Structures are given as C-alpha cells and as structure tokens.
Structure 1
Amino acid sequence: MSSDVVVVGGGISGLAAAYFLAERGARVTVLESTPRLGGKLYADEIAGVPVDLGAESMLARRPEAVGLAKAVGLADALEEPATAKASLWTRGRLRPMPKGQLMGVPGDMTSLAASGVLSGTGLARLPLDHVLPRTKVGEDVAVGGFVAARMGREVVDRLVEPLLGGVYAGNAYEISLRAAVPQLYEAARTGRSLIEGVRDIQRRAAAQQDGPAAPVFAGIRGGVGRLPLAVADACRAAGAVIESGTLVRELRRSAAHRWQVVVDGDRVLDADAVVLAVPAGPAARLLSAESPGAAAELSAVEYASMALVTMAFRRRDLALLPPGSGFLVPPVDGKTIKASTFSSRKWGWIGEADPETFVLRTSVGRYGDEADLAWDDTDLVRLSRRDLEEAVGLTAAPVAARVTRWDSGLPQYPVGHLGRVARIREHVGKLPGLAVCGAVYDGVGIPACIASSRKAADAVLSGLRPV
C-alpha cells in the first residue's frame, strides 16, 4: 500500500503519526506552521549547557515514548533521573513529599504525618474517609471536590493541587477524575475508602513488578527535545517530506472523495488522508466547513498558559541548596512560582556538561491564575528569584536566564472531557480518511500523545485503498 497522507502539525504527536504512517508504506507530508519542529519538546542551551526549555521527562512506565526513542536511535541516550526526591514548599518551609500517595491522594498515613504537609486539623479529618458512605461519582466528577468530600480540602489544597498542577497546569476543583486519574475513578466506583483504594492500586502495581522497581520517569541526554528531531530524521529517511513555516489555511473534501489541503500562497496538496495533530483551536478552524460538529466541540476546549524560567548559576554560589530534585508549590500558599526543578541535580547529563554551572528552573502560571504572565521576562526572573530566596535561601545572581512562554500550552480536562473527545471522534469518523491526535484527546504526557498518534495512523490506514 502506498497512499498520500498529509499530517498537519510538527510536534511530537504529528511527527509520531508520520513515523507510524511512513513505516507502513504511506507517502507522508508533514506541515508545521512554525519554523521549529517539536512543539512543547524543545532542547536548547543556557550558558553553554544543554537543557530542555519545554517538557523535560517522559513517563517510563508506559511503553510508547521509550519505545519510540529506541526505534529512532536514542536507546543509548535514555537516562533515568539521578534523584527523584522532591519536596513541597508549603506552610512556611520545604517539606518532604509524602510517600505512598497517588497524584497527591495519600495512602501512607505515617509518611503523611511525618511530612508536616498537613496541619493537625487536616490530619484529624482523614479518618472520616474510612466511615463515610461511598461517594457517588456517576459518569465523572472533579478531582478536587471528590477528594475534599472524603479527606478534607487541606489534602486537595496542599497535596493534590500542586501534583495535578504539575501535569495539567490546571485547577484540581475543575479537572476530571475520570480523565486525569482513571485508576482513582475506578477505585471510587467500586470501593468505599479512598485511602484503601490508593493502597490497593499500589499493591497491585507492586505485585506486577518483576524484579527491582522500574524508574517512573526517563529523560534523554541532551534533552527530551531531541526526540521529535530524531523522529523527524527517521521520517525523512523513510521518504517523508517535512515542511516547517508552512501554515495550513483550509481543509476540504474534493469531488473524488480525497482531501485538499490549502496552505499559504494558495498552494493545494491533494491527499488520500489527513491527520490533524494540532491544538484544539487550529483544528476547529480547519474542520469548520467539513465537520462543524467536531469544530464546535473543539472550540470549547480551554487551555492554560505558563512560562518556564531557566537560570544558570555558578555552582559554588549554590553550595547550601537543599538536597533533592526540586519542589512543588501549592497555589493556596500564594507564591508566584508553582514549582522549581534543580535540573543539574535531577539529570546527571546536565551536571556533567559543565561541573562549574548549576541550572535550575521555575514555572509560573496555571489555568485561572495567569496574571503573573503579564510581567515581562526580566520581572519573571526577578519574581522567581524572590521566591527562591524565601524557599531555599538562594541570593546569588544567575549568570544567564531564559524565559520560555507556552501561551495556551496545555489543554484542560474538565469534568465531561472524555465525553467531548468521544463526540469529536464520532464526528471525525464520519469523514473517511481523516483522523485527529494530540494532547487534547488521550492525555497530555508524551507517551499518551504518541499512543494517540498511533491510533490516528491506524484509523486512516485502515480506510485507505491500496495503490
């Protein structure tokens, strides 16, 4: 089989879809509107040290991202974090992340009490979870409201919020339990105690392990941003054409039941199939004529904006930095930064690149809390340094700083999101030779995006006629 497929979008989702299509014989063209491939995966440098300026790690307990990295020649570059010991900056100081929790929902009461994350009142509220009747979750429920009803708001505000926020840059009181923490949703449907549900999930996970526990996350030496570039190289080697700086203006069905992709300059590409691997807004625009139902659903998807502030310091100036890979900050504490990663400590390859330089980064902004993003880059660096001084006593000036803004960078998964995704796919499925993929649909993590890409590739290939 050899058919023409156009993939719109050159982030990891689009490039992975192109890879899966090309390896099965399709003639593929990838069209990316910006000058750079990779989307939210972006490897660059600061003060001569290679770093990620976007996503820095990928879930290793799912096979998709690690498997794709190996397939495109990055097997030897895969690396687990040198340390995964994180803290919470809350209630006035750094406190150890409690063990035995699932996305902030506690299962180990001893570790939770020792951490000092919750007040005495918050801890005293927890035993009610064992005696409360089962909470009805129906088709879906917000994570925050569900957990607060069983364990109290303090658990949500000090534990669940910072952990969920680190993934979605969202608000726990709006994020869908079913979409964001499906294991917990199933436990909520079948059990009574949430604490026992978390323990059961962790016991089952431990029982499935064969040998030592595998690392939860993995990175790539030189940056996770190397992954999309390696995938692009593999696509080119398989004959794919990749165009950056090419904006798709229109998508329409032709009389011959093929697709016409109109790009800037009124150039028209004819294709047997199209994969849309772009955010919800551009996808809605391109589908408005051919699938108004899908376009309407996509137009309702909201996004969070955020910024990453990456700073390089002289290592000798950070001699008193506390141990660990960094810390998360609950929004309830009212700080500017939402997290800080001690990159040179977390990733061995960054520390090795320049032993005299120490790189760390902070994140600013989340859904519904984006006012600080109006500051210019210099002020975001200043505000980050102010919070770092309060949190860890860092007073040194950086030798270099970079601010990377991800405007409308992360789709939100509110209650009912999975139903919306199902409706989008139902509408799209009525148009032969069309598929969608990306962070909007099946999860925002890198493995989830790659799984979404494979699903899209399979969908269009199954409907293509042999040539």
Structure 2
Amino acid sequence: MNGARTDAGHVVVIGAGIAGLAAAHRLLARGARVTVLEASDRVGGKLLPGEIAGVRVDLGAESMLARRPEAVTLAHEAGLTDRLQPPATASASLWTRGALRPMPKGHVMGVPGTASALSGVLSDEGLHRIERDADLPRTEVGDDVAVGEYVAARLGREVVDRLVEPLLGGVYAGDAYRISMRSAVPQLFQAARTHTSLTEGVREIQAGAAAAQQSGPVFMGIRGGVGSLPLAVAESVRARGGEIVTGTPVTELRREPAAGWRIVAGDRVLHADAVIVAAPAPAAAGLLRAEAPAAAAELAAVEYASMALVTLAYRRTEAHLPEGSGFLVPPVDGRTIKASTFASQKWGWIADENPDLVVLRTSVGRYGETEILQRDDAGLVEVSRTDLRAATGLAATPVETRVTRWSDGLPQYPVGHHARVARIREHIGKLPGLAVCGAVYDGVGIPACIASAYAAVDQVHGDLGAVQELTANPVQSLHGGAGE
C-alpha cells in the first residue's frame, strides 16, 4: 500500500465463526468496509455459549491455547480483558485399565520423553519398548507420516493406543493412525526430522515448553464461557460500522466482468472488492465451484468427524468427584465416552455462579463412529452416566442434562493434508481479491483459526493495494517490475 488510499474497499466475509469474525475485525482496523454473511441464525460457529440449571456453560469449545497470542489478544481487543481466567486446575487423568490414573507429565500430544511415571498406564513390555527407542536407527518421515504409524514404529503401539489416541481424539476426534503428524503435531514432525531418537526430540520440546510456561498459563478461559468471545467480537465489529447478517446463506459467488466479486445471498445481491470465505470445507467447495473448480474439488474431499457433548448438572451434596479437571479415555479400553470434563472444578467461575451445583460434561463420537451418534439424546445421556458411574462412582441423578450435537464438526487432517491446503491456496491465489480461512487449513484450535483469518486479510489487503496502485498509475504498474 502506498499510503494514499483511505478506503480499503468493500470486503464480504462469508461465515461468522470465530475465523470470519476475526477477519472482519482486522479488516475494519485496516479501513475496509465489511459485510459478514452467515447462513445460520447465530454467530460463533463451534463456540457456543449456553446454560444448564441456571449456570452459564460452554456447549462447544471451552478453552483456548494461551501460548499462542492470537486468541488472547483478540479477547483483549474485544473488551474481555477482565474476564480472562485460566483453569483452576489442569490436573487431568486417564481412565484406563479399569482405573483413573494421573495423566503423565512431560509428553508431546501423548508421546513421552521417558518411560518414567507410566507404570500402570503401560505394561512392562510397553515400558521396555520405550527404552529401546534410543538404540533404534532413524525412522524416516518423508514429506509426511501418520502420527500413530511413526510413534508405534519408535515406541510401540501401546504408547499410541493408551496415550496418543486419547489426546489426539480430544482435539480432532480422529484416528491417530490416519492423522498427519506434519499438520496436527508439527513440533513432533520437526523433531522426527532432526533427531534419531524420538524420546530425545520430545525431551528437547519439553525443555522449550517448560521455559515458555514461566511466562503464564498454557490455556485460558473466559468467565461466562469461551462462547462469549465471538459475541464480543461481533459486537465490536458492529460498533465499528461492520454489518453482520445472519440467517442468510450465500448461494452464488462470481467474479465481476471488470474487477471485484458478485455475491448472491437470499434476496440480496452484493458487490465487493474482495471476498474471504470462512465457511467449512463442504460449504466453501460449493461456493468456489464456479470460479475455482480445482480448489473446490480439494475442499470437497476433506472429511469430517461428528461428535456430541453431554452436559450434566448435579446437586453438590450428591456428586462427589475425584480431584482434577477430568479424564480422557483411550479407545482401546472399549468405553463409549472419550472424555469427561469436571467443569465446576476446571473453571472457577462456574463454581462461583452456583456453589451448590456440580457441572460436568462428556464427549461422545470419533471419526468413523456413527452408530453411537444415532442414539437419541436420552440414550447419549444414559451411556454417559453409565461410564461416569464406572469411572468415578457417580451414581446420582442429574438435575438437568443437555446434549449438543456437532454434526461434521471437526475437519480431519490425514497424511498429506498440508499438501492439500497448499494446492487449495495456490488455486485461490490465482483469483485476486479472494482468500479462505478457518479450521480446515492450519489447525482446529481457536488461535490457529484466528491466525488463518489474519493471513486471509493480509492476502486480500495486498490484492486491493495492487488494484489501487494499478488504478492510480496504470503505466508504471503495467510496465514496471523486475526490469526496473
């Protein structure tokens, strides 16, 4: 940008999840006029505030990584500084081999740096298998490799089945033996490329993480729920002149004959200098099919996992839970739930809102598991209560329950996902004034989604700057360049 322009143009953002809202927020700061179009009747996407028994809770994602700055910084910018709150406890457990066992310290997405503190979680044979890692020759990872495949080759399948699977499942609801190490656990992928011993590489990552932890908590929540973040960002967008229209699916996205874009949404036809598509892969594929068919085909091939969250409230006098923030469940143990969060113990603000209530939630459903999610809400509550009783002894009847279903909620990152994303962006990059962002590209966490939104803003901002320069000085812009 040459500084002469005061109007950065009109940008339409398609999708009002946290990525789309973050993009709108950043675009307004850059001087653009912004319209956000959302197909559903609310903003926030997978961030959903709600309540149970009169207490505010999250019915979607409940925390955000604080070691990355994007989400916490956006919360500050949206006026939530005094509501940011770290977990009251980060002490989690594994429900495995018939008991709740402390989650081992010092691991990278379940991959341990040593065999210590794993007794009871792994068999003696599994512990010895970890110790053999240092004596094994290098295992090449190539351009990408499945997390489970690589870790099993180095440390044995037991580590994957009882440690890696429950942690990866909690983030991606996926299968460790399919998930890309390069895309899902890039730190581990880099360690695998540079170290002969995996455990040595993990210990090096741990040392860096320990140093970073000195500066603050790993995770952060928001009093009232992380679901309040998109609401606050949306309020800020509107306060700064941005338009957000819900209940308005986009049905057509076409390039204008001269420049810019034509967007059809309901009974509205909009004209924009640039468009950011912040919709899930299937919706994005449909929108891009006319102008970017190759990118659309790549997006249409992205698979998703469905899941459900079961939130339960109990009278405190009847619900006595173990200490800690909850537990994860390895699929190999054959249980139905994959995790449980003791929300009242993890988030102090929930306990403060009603000290006489205990709130917890379970998650059900992984990639490829469709039968369990076909049960009705009462059935999901029942299987959750059955597993909770077996894990914690909790036999009380809840005073209220809520089931929140996330159909096709989490994009899957199989081996080669990074290459697919690169191809999508290459195709999109050929169309000036068009960018994409969201969970499908660079990570499913809140900070990663926000970072992808900012990258999309940078892309279209640069495109608009090039158009402005071309309009202001067509001779120089057309004929100047590398030869100057």
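Values in this text are rule-based calculations from the coordinates and carry no lab data. For clarity, every value in this text was computed on a predicted model and none was experimentally measured. Cβ atoms are built from the backbone, for glycine too; each structure is taken alone.
If we compute distance in nm of label points 7 Å out along Cα→Cβ at positions 249 and 345 for structures 1, 2, which one ends up with the highest value? Comparing 1, 2, the top value of distance in nm of label points 7 Å out along Cα→Cβ at positions 249 and 345 belongs to 1.
Taking distance in nm of label points 7 Å out along Cα→Cβ at positions 113 and 417 from the coordinates of each of 1, 2, which one would give 2.6? Label of the source structure: 2.
Given that semi-axes √(5λ) of the Cα gyration tensor in Å, derived from a single structure, equals 41, 28, 20, which label among 1, 2 identifies that structure?
Numbers: 1: 38, 28, 20; 2: 41, 28, 20.
Going through each structure in turn, the value belongs to 2.
Work out which structure the value 4.4 belongs to, where distance in nm of label points 7 Å out along Cα→Cβ at positions 177 and 377 was derived from one of 1, 2. Attributed to the structure labelled 1.
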